[in-house]
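Novice: Scrolling down, you'll hit the structures one after another.
Read-outs: derived from the displayed coordinates by stated rules, not from any lab. All of these numbers come straight from a predicted model, not from anything done at the bench. Cβ atoms are built from the backbone, for glycine too; each structure is taken alone.
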Structure P
Amino acid sequence: MIEPGPSSAASLSGLPDAVPYLAVRLAPAAWRPFIQLARIDRPIGWWLLLLPCWQSAALAGIAGHRAPNVLHLALFLVGAIAMRGAGSTYNDLIDRKIDAQVERTRNRPLATGAVSPRAAKIFVVAQALVGACVLFSLNSVAIVTGLVSLLPVAIYPYMKRITSWPQAVLGLAFAYGGLMGWVASFGSLSWPAFALYGSAILWTIGYDTIYALQDARDDAVIGVRSTARLFGAHVRNGVGVLYLGTLCLALAAIVGAGGGIAAHLGLLAYALHLTWQVRNIDAQNPAVALRLFRSNRNAGLILFAGLSIDALVQAGLLVPA
């Protein structure tokens, strides 16, 4: 999919821990610009794309009184990494001139010329083919549902030029897994899946607003729009309202799927994490914004854990103490 935020991460050499994995550190120099394009060095993006998929698969497990489908969880992992890379590369192609004007992104491979637009296009196709292999391993309804997700992916990079709500379009794309886990399990869609999708959309808008605080000043100079700029001094209240909607819709999804105590406790822990984020938002501190944004991996895992435990209990595979 897409790297969250109106602009993305800094160069590989710009951060002390920018290459966290041995495979990346040992990669030939010629590969490193492509590693950066795909954000392999920054796993938070694929985590945030993956977690709605996993949550939806666990919610489907609750509704079907069975454990989450492990094969689906593995396929979603591969698909999330591939499609996040494809989306990030596509986003960089569209934004290469803007990226060159933003301090944090001016060292990106396309902005600097380290990778040519033609090579980047080929790279997009290669990653998308991996994602297609994952998608076409699912049922026919899931395939059609997944193909629809390409629309918000395609238009997202242009939204920051015409609306102060590009994060909403990002939400439509990044949260799409909220439908995919369910439809992969049942071959159809029901309202709890749509409620989870809506919850994930609001969650995405909220965390990406926090992320966009890092670039608010540069974005104002070059005319890039975002909810961070729109909310301004009221950004904490704005994110708080978005997160409240996130929790309400997640509760509706859990109730609709027949969730039990474990799912509700997971939601409570999720709520506490989101509340902590809102209380700590500091619009003047980019380091805090990045830390809060990255913490959403843990937030999403908390909800997934609650849903998964509940599914295991309902399947009779886990007996509560």
Structure Q
Amino acid sequence: MNHLESSFTGKNAFWRYFIMIVAVLAVSNTIGSIPLVIAMLKNPSAISDLSANPSDLSPLGLDPNISFIYMLIPFVIGLAAFVLLVRPLNGRTIMNVINGTGTFRWNRFFISAGVWLIISIIYLFINLKVDPGNFSLNNVSSTLIPLVIISVLFIPFQAAFEEILFRGYLMQGFTVMLRNRLFPLVMTSVLFGLMHSLNPEVDEFGFLTMMPQYILFGLIFGVITILDDGIESAIGIHAANNAFLCIMVTNEASALQTPAVWVQHTIHPWIEFGVMLLMGIVTVLILAGIFKWKSLTFLASTVEPKMEGADQIV
């Protein structure tokens, strides 16, 4: 075991985590927003329309794929800021945060992404067969090619940023507090849900309807992180999920507006919640067989510190 056990190395005072989160989010939302601000200055009349729906950049008159890139740039900037700050602030490297070792397990990333992608394709196929009237063919033009390229190149950065921040950095921080696995799992999942509380889906369907979905996603990623002793599988699934939706299915309330293949007209949040829960269970079972994970009872176990070079309080 390395990921949570290595939480105790480095510098873990609360103020260091607070400064990291504030700094990373500030850099992401300022420097990362510069291209969008420039586009807004060129078209100031669109600002009022953007304030009504910030996820829809169409009033700026930009190509949809360019708009998509603008929405993803803040995640790339935020990730870069985290990589630069984690050593001076916490005395750890980015790989310490990812899995507590010095090697990124690419097989975990690609296998987990592939499993989730296959399950997602099956679900979309069933949806199209069961309720075809709820979908309209939206885009089969050549614009799909740049959309696929952008999704494959940029979405992993967005997924990595969120997973490193929550299932990596904050999960390790909460582990230092109580030295178990269950508390970090629950806390990071709740915070992950709250981070998405400003998404347009929340405005469309309501806070109490959407929060369970976001928290459930956080729990799925968290369980996989703990069982796999690192966040590579969670990054893979997160990236596969978001890329698949950006390319294949969009709807008016989606946080990432893209020229996807299909438009889904009506969303049933609680049905989606049930499907997500089933997909999560199936994914965990499949990956547990592939990677030979321990029993789920491992989630409730304590964490024994790896104290080499530890400095927990400064």
Structure R
Amino acid sequence: MSASTVAEAENKASPATASDVVIETRNLGKIYRDFWGRKKVAALKALDIEVLKGEIFGLLGPNGSGKSTTIKLIQGLLFPTSGRAFVFGKDARDVTKNERIGYLPEESYLYKFLNAEETLDFYGRLFDMPAELRRERSEQLIKMVGLQHARRRQLKEYSKGMTRRIGLAQALINEPDLLILDEPTTGMDPIGSREMKDLIVRLRDEGKTILMCSHQLADVQDVCDRVAILHQGELRELGRVDSLLKVRDVTEVHTTQLSDATKAKIADLIRAEGGKVISMDNPTTTMEELFLDIVQDDRPGQRPSSKPAT
């Protein structure tokens, strides 16, 4: 049984109710045409996905696979050529749904002459939030994304990583139920990337639904519950991350304090039972974990855990 088949079986075992579905696309397609109305490219073809309440859903694919088009269709920024998209049970073109959505684009288009406090106050005004609530919410978000030290610096002085942080804070100003994150860790160093991923998982645990696009596959593996892989506008794979990544014809055993003689006996037993010893060696860590372990003692204050988010 393939990984995708197993994932489909798992999904069918516990069907989602209508109230659990935050985003739904039905046969969603988009064709871009030239000036004369002739078909130029089929950016998206018959996409059927569901994003469930309280999960982190990864949308993956190479450049030109249809990820950006899907996000724009879900937000109602583009109209579909075929099929429909629904958000919170409403047609994606219904602008009233946007009050419950926060969006972090791949490139944050923020006013560079404003500082962090002024930026969040500005976006709070767009949602008609009263002044006292804007101040309270801005204070919470600046602390959440770790920008207390730069709260009064103009954004033009921010690094790319700091810009991503204030961009996330801006996306959270209206306390959205759905977060759409496009390349959330781009431009960040390993520590900032780890903190961003931990924050995304924390937001999920607080009940938010997150749709995340990223070219950083390690980020997706760390935080996403389910993924959809697009290629050339078509859905190629859909399922839970743990099921899709599991190599089902290989058995992995972790143990400690084995002598070479004991290892040899285990290898002989495996062969006697008809198995094949592929490797028997010490496990390796990841480059991210190694980097964080090296620098943790030199960084003031509390450092996030280097263990992968689950």
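Novice: Quick one: distance in nm of label points 7 Å out along Cα→Cβ at positions 160 and 216 came out at 1.6 when computed from one of P, Q, R, so which one is it?
Specialist: P
Novice: To test your reading of the models, identify which of P, Q, R gives 13.6 for mean count of other Cβ atoms within 10 Å over residues 112-119 when calculated. Walk me through the numbers before you get to the answer.
Specialist: Working: P: 13.6; Q: 19.9; R: 17.4.
Answer by label: P.
Novice: Taking distance in nm of label points 7 Å out along Cα→Cβ at positions 184 and 224 from the coordinates of each of P, Q, R, which one would give 3.1?
Specialist: Comparing all candidates, it corresponds to P.
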